[in-house]
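Asker: Each structure below appears as structure tokens.
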Structure 1
């Protein structure tokens, strides 16, 4: 295999990884866009989504061989997981964040860290610390396109991720509630004066972000397995992706996720970084972006009057 072909393969792998980061990063950027607050429990919500998806899928399929039913069961499990995580996200916002909305900015951040520990330790208590494999709902025999190899799993990840991003873009730009979300992100007080129910908008934002995290968790489970702390590093790297793209910007989160996935997949072998240390690529990129363009690729520099 030539060097060019090898790096083309890395890019394909990076697109798959980047699609997952983008989905998860959307949750961070949506919440920050409205509340100017980083929900550090977001990574653990994706872990909960992965566990729920695995439990539902296993209950529906048992030991069934991959086929039409297992693929249908996979999407049913994904839908159930999205609904469950959307409800969980709204409950977390109502219980742990809403009472602190007017408090010092450090308070909701600490609350988010507390929620993160509760979710991860709760999952370890309920499910144990042993990692579990999420079985492929289809035959995952590799497909060869020239010298490049792509698997059905990678195709599903990219197709589902792109579909979710397009649906979110349509919702935010074309629907009445989407316009209310954009108005609330610009000015909550003025939005209330214009008759927008800000509390409902914020709850919906958490619901959508958590539902997308559930999808990202299930897709990530194919590669990383399912275990209580799976959301920690994946969530942190998705946060890095949101910052790279410009946190608070939906298109920026998508671009940042794809870019980070490609850089991680290509950068590690290019720089001869061992697999155990490849996570350093994401945080090295974060430091560089913060030094060169702190607002991210599509972020805007907002000045506050004192």
Structure 2
């Protein structure tokens, strides 16, 4: 299960109700920040999350409404929060701009803490025993724009009744079987993982897209996601304007969700020119399981049954 907290959900400029783009994705001991618009650190405080454990920041692209909050946030981390290191993951164009921003804020080569820069390419960014974080290309204005997949690994449930029938004791023997290792019991009987594990169960899949101007290249990466987070900056009457600025309409986002067979669509990057109800209505006419994210909204994303 992944947990989401939206810190900023506005498009391009803040509004009275919405801050600039930033979202926290939580999974087990991990807290990832996706994008860091101006004012994000205040939104963190208002959300109740604070700064604790936020050591990995994922940037979708280089536009200022998605990165300008990094200067203040990193300064606070370094001066007050005693966070020893922060890892920033971004495409090449965004990374060049972020490093230039850090030089302006702190002076060349003088950040207040250890900044670790990871220039990302399509593929796996990080992996542990429970999940995989991946990056995929997104077409927007400018080069090296990325979205992110958070994918729990496939597991096989342990079947205690079968283990009991085979005489497998509680303790390390069962842990070995869950880890995929065969064991030998005291009576010499060998028990294999297949003897006590059920069929594979797919883990939760969360797909996060920032700004995007096309969806045809996103269908397969979003396929069967338990949740898709994506922008909806315009409505269909202004489709030409959306195309000109490399953004999507709510209808386009909904059509992607429908084609990719996602379970839930969460729309963000909402323009001040529209009311949330208008955006939601356009998307729900195509994909009923649509929600408009508001600042400080929280979601739990679980595997589809």
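Asker: For the read-out FRET efficiency 1/(1 + (r/R0)^6) of positions 145 and 193 (r between Cβ atoms, R0 = 41 Å, to 0.05), a value of 0.45 was computed from one structure; give its label from 1, 2.
Answerer: Structure of origin is 2.
Asker: Then there's this: Identify the structure, out of 1, 2, from whose coordinates Kirkwood radius over Cα pairs in Å, for residues 9-128 alone was calculated to give 16.2.
Answerer: Answer for the origin of the read-out: 1.
Asker: While we're looking at this one, here's another question. Taking distance in nm of label points 7 Å out along Cα→Cβ at positions 137 and 257 for each of 1, 2, which is largest?
Answerer: That would be structure 2.
Asker: Given that FRET efficiency 1/(1 + (r/R0)^6) of positions 65 and 281 (r between Cβ atoms, R0 = 30 Å, to 0.05), derived from a single structure, equals 0.75, which label among 1, 2 identifies that structure?
Answerer: 2
Asker: Taking helix-only ellipticity at 222 nm (-39500 (n - 2.57) for each DSSP H run of 4 or more, over all residues; to 500) from the coordinates of each of 1, 2, which one would give -7000?
Answerer: The structure behind it is 2.
Asker: Comparing distance in nm of label points 7 Å out along Cα→Cβ at positions 49 and 241 across 1, 2, which is largest?
Answerer: 2
Asker: Further, regarding this structure: From which structure (1, 2) was Cα Rg over 2.2 N^0.38 Å, for residues 185-224 alone calculated, if the value obtained is 1.71?
Answerer: 1
Asker: Where does the value 36 come from, among 1, 2, when relative contact order in percent (Cα under 8 Å, 6 or more apart) is the thing being computed?
Answerer: Label of the source structure: 1.
A short reminder: the numbers here are calculations on the coordinates, not readings from a lab. If you're wondering where the values come from, they're calculated on a predicted model, not measured in any experiment. Cβ atoms are built from the backbone, for glycine too; each structure is taken alone.
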